[in-house]
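Each in C-alpha cells, the structures are laid out below.
Laboratory data are not the source of any read-out in this text; all were calculated from the coordinates shown. Since the model is a prediction, treat every value here as computed from it, not as a measurement. Cβ atoms are built from the backbone, for glycine too; each structure is taken alone.
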Structure P
Amino acid sequence: MIQTTNEKKPGALPVPLNDAEIEEFGREVDGIRNEIMDSRGERDERYIRRLIKIQRSLALGGRVVIFASLACLPEWGHAFAAWIYFWPVISTGVLMLATAKILENMEIGHNVSHAQWDWMRDPGIQSGSWEWDHVCPSDQWKHSHNVRHHTWTNVLGKDADVAGYGLLRMFPEQRWKRFNLGNPIYAILLAVFFEWGIAVQELELGLVFAGKRKLSRMRPMLKKTGTKMLRQVLKDYVLFPALAGPFFLYVLAANAVACILRNIWTYVIIFCGHFSSGVYVFSRRQVENETRAHWYVRQLLGSCNIGGGRLFHVMSGNLSHQIEHHMFPDMPSNRYPEVAPRIRALCARYRLPYNTGSLTRQFGSAVWRILRMTFPGPRAAAA
C-alpha cells in the first residue's frame, strides 16, 4: 500500500500528535542522542580500526585469490580442470573483493563521510579527507547526500533521492510521464550500475539539457567527476587486469562482477530503507518553519528499517537501521543496534509508526512500488 500525506491540517505532519507532543518527543530523542554521543570511546575506536583492517585484508586477499586462480589455466586448459579448480577459486576471490567493496562503501566510507569518526582526531579517518572506492568524488557525494538528502529527506523538489535518483517515478506525487513506462528497466540498470547512477545524479545534467543551467557552470564538477571515474576505471579495469598479462580479460571480468555485486547489494539496502511500503513523502509547505523535533518525526516517517543479525547489519553499513541513521547521521554506526530498541519503544509510547520488516518484505514492497509507479495514478492527496 502506498502511503501519502493526507493530513487534516494544511502543512502538518501526518501523525496523531499536536505540536507540544512533537516537541516533547524531540526532547526525549535528543536525550538518547546526547547519552550515546557522550559515551563514545575506546570500544568505538577499536571497532572502526578493526573493520578497516578487515576490509583492506579482504580487498588484498580477494585480488590475490583471483590471480591465484589463473595459475592452472596454462597447464590445464581443458574444461574439466577449469571446473574443479578455476571457477571455485576465482569465485571465492570475486566474493572477497565484492565484500571488501561493500564494507568500504557502506560501513566505512559512507559513515566516515558523515563525520561519525571525526571525534577520534585521526587524520586518516576524517570526513574531510576520506576518498572512497567509488566513481563519485566523496566531496560531491557529501553535498548531495549529507546536505540535500539528510536535510530535506523525502521533501519533493528538494531531495533528489526521493525522485528515484532522477530516473524513476516512485511516488504518486510525482507527475506521470510516458518515460515512466520504462520504470522496471531503469530500475534494473540502476541496480547494476548504481555507483555510476549516483555519480551522474550529482551532476544534474537534466538541468543542462533543459536549458536551466549553463554547461560552463558544470565544467569544474564534470572535470572532477570525470577524473575520479577515470581513476576507478584504470584501477579495476586496466591496471590490475594488465598485471595478469594474457589473462587480462579474466581479471577484468572478475573485477567487473565484484563491482556489480557491490552495486546490486547497495541498491537493495538503499531501496529497502527509502522506498518500502509505509514510507511518506512531504511537500515544501510541510517543512516550513520546521523545528528539530518536527525534523526527527519527518526522518522517522521517511525511513524504513530492515531486520537481521549482526553480520547483516555490518554488511548493510548499519543502514538496516535507516531510521536511527536518519535521526543521528553523525552517530557512530556501531551504536545503532543499541539505540534502535529505545527509539522503537519511544515511538510506541507516542503512537508513532516505526517501519521495520524483513529484507524480503521491505525489498518486495519497494519492487512493487517501482512496478505500480510505472503506470499513471493513483492520485496523490493534496498536501
Structure Q
Amino acid sequence: MKKVTFLHCADLHLDSPMKGLKHLADEVFLRLQESTFQALTNITDLAIKKKVDFVLIAGDVFDGENRSIRVQARFRNEMERLAKNGIDVYMIHGNHDHLGGNYIKLNWPENVHVFNDSVEVMTFTKQDGTSVHLYGFSYPKRHVTDRWIDQYVKRSGADFHIGLLHGHFEGASDHGKYAPFRLADLLEKQFDYWALGHIHKREVLSVEPPIIYPGNTQGRNRKELAEKGCYLVEMTESGTECTFHETYDILWQEKTIDAAGVKEFTQLFDLCRQVIEESRIDKKGVILTLKMDNLESELDANVKREWLEALQEQEKAEKDFVWIRELHFTLAHHLDRSQFIAQADFYQELFSAADQFDSWEDALAPLYRHHIARKYLTELTDEEKSQLLNEAERKLLQLLHQQ
C-alpha cells in the first residue's frame, strides 16, 4: 500500500521579540525568548523520532522580514539535523517573513525546498516509487490580498496531492485578510491534504479531505492560549490519519478562582497556591493570569503587590515554573434589591420571577435524566434550592452590573 508520513507545522515566528513582556522575571523572560527556538527543536525531534518522509512549514517561519544571521543559522542547524536523517522539508514564506525583506541570506541544506513567489509544483518521490505533488507559493511582499487560491491547478502524475497555503479563511477570524479563500475553493481542487498557515489558533476546517490550521508552534502572549504544536499526518490510499502533537515550551493560561464566602486571607492565598500546583506541567513553563472573583472586601494596593510577589518568589528558578503574570480581583456585589429596582422597572420583574420560580423539575431535567449522573444524585432540599436561587440571582446581577 502506498503511504507517506509527514509533519505539518506553521507560524513558527522564530526570534519573536515578545514585545511588552520585559516586566517578567529575567529567568522567565529569557526562557520565553528562547521558546520559539525550542519549539523548532521539538519539531525536529518529533520528525526524527517518527521517521517521517518530510516536514511541511506553511509560512511565517521567521517573525520578521529582515531576519538576522543568528536566527537563520539556528534554523539551518535544525534543517541539517533533518538532512542527516534523510528528511526533506518543504516550506513557504508568509506575510511576516515574505521574500521582499532586506537581509543577508544564508543558503539552506539541499533537503530544504522553498516555494518561490508564484504558485509552483514540487515532487517528492519515495524509494518505493510513491510520489507526491506539493503545491504552494511564498509571499513576494507583506500585503498579499489577491485570491492566490485560483492559481492552484492540480497536475496529474502523482499518487498524492498536497497544497500549502498561508492565508485567510474568509469569515473565520480577525487575522489579516491575506490570500483569502473559501472552503469550497479548497475542496474543488480535489487535493488529498491542505496544509494551512496564518491563523494561530488550531482548527480543522475539513476532515475529508483534511484541511487544517495547526496553529502556531509556541504561544507568544496572553491571547495565544491553549496547547501549541503541529500535526503528524499518515496518508495512505485508503485514508488519512492526523494526530496533533505539542511542541510548545511555555503555555499561556487564564484561570479563575471563585472566592465567594472565603473570608480569611490565608485561605485565599492557599487557593492560589493550589491553582499553581494544578497548573504545573512537567519540564514546561506556564505563564498564568489568575482572576479572583467575588472577594468580600477590597484589598489594599500594597497587599495586592505583595501577594503577587509572594506567589512569584518560588517560581523563578523552577524549570517547570508557573509564573503569575497578573492577579485580577473582583468584589462581590452586595447591592440589595431596592437599589436595583430604583434603577429600572426591569429589576422588579426579574426579582418577582425569581421569587415565584418553582420549575425545578424542568430546570434540572438534563442532569437528573442523564443515564449516569442520575445514579449519584439525590433530591435537593429546600435549603439547597434557596442557595442555588440566591447564587443564580447574585451571578445575574453581577453580570448585569458589568454591562
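Among the shown structures P, Q, from which was the value 38, 25, 20 of semi-axes √(5λ) of the Cα gyration tensor in Å calculated? Answer by label: P. Quick check: 26 is what I get for relative contact order in percent (Cα under 8 Å, 6 or more apart), calculated from one of P, Q. Which structure matches? Value 26 for relative contact order in percent (Cα under 8 Å, 6 or more apart) corresponds to P out of P, Q. Here distance in nm of label points 7 Å out along Cα→Cβ at positions 216 and 344 was calculated and came to 5.6; which of the structures P, Q was it taken from? Corresponding structure: P. In this comparison of P, Q, the computed figure 0.90 for FRET efficiency 1/(1 + (r/R0)^6) of positions 96 and 272 (r between Cβ atoms, R0 = 35 Å, to 0.05) is attributed to P.
When helix-only ellipticity at 222 nm (-39500 (n - 2.57) for each DSSP H run of 4 or more, over all residues; to 500) is calculated, the result is -9500; to which of the structures P, Q does this value belong? The read-out was computed on structure Q.
Once distance in nm of label points 7 Å out along Cα→Cβ at positions 328 and 352 is evaluated on every structure in P, Q, the highest one turns out to be Q. The maximum of FRET efficiency 1/(1 + (r/R0)^6) of positions 24 and 64 (r between Cβ atoms, R0 = 35 Å, to 0.05) over structures P, Q, that is, the highest value, falls on Q.
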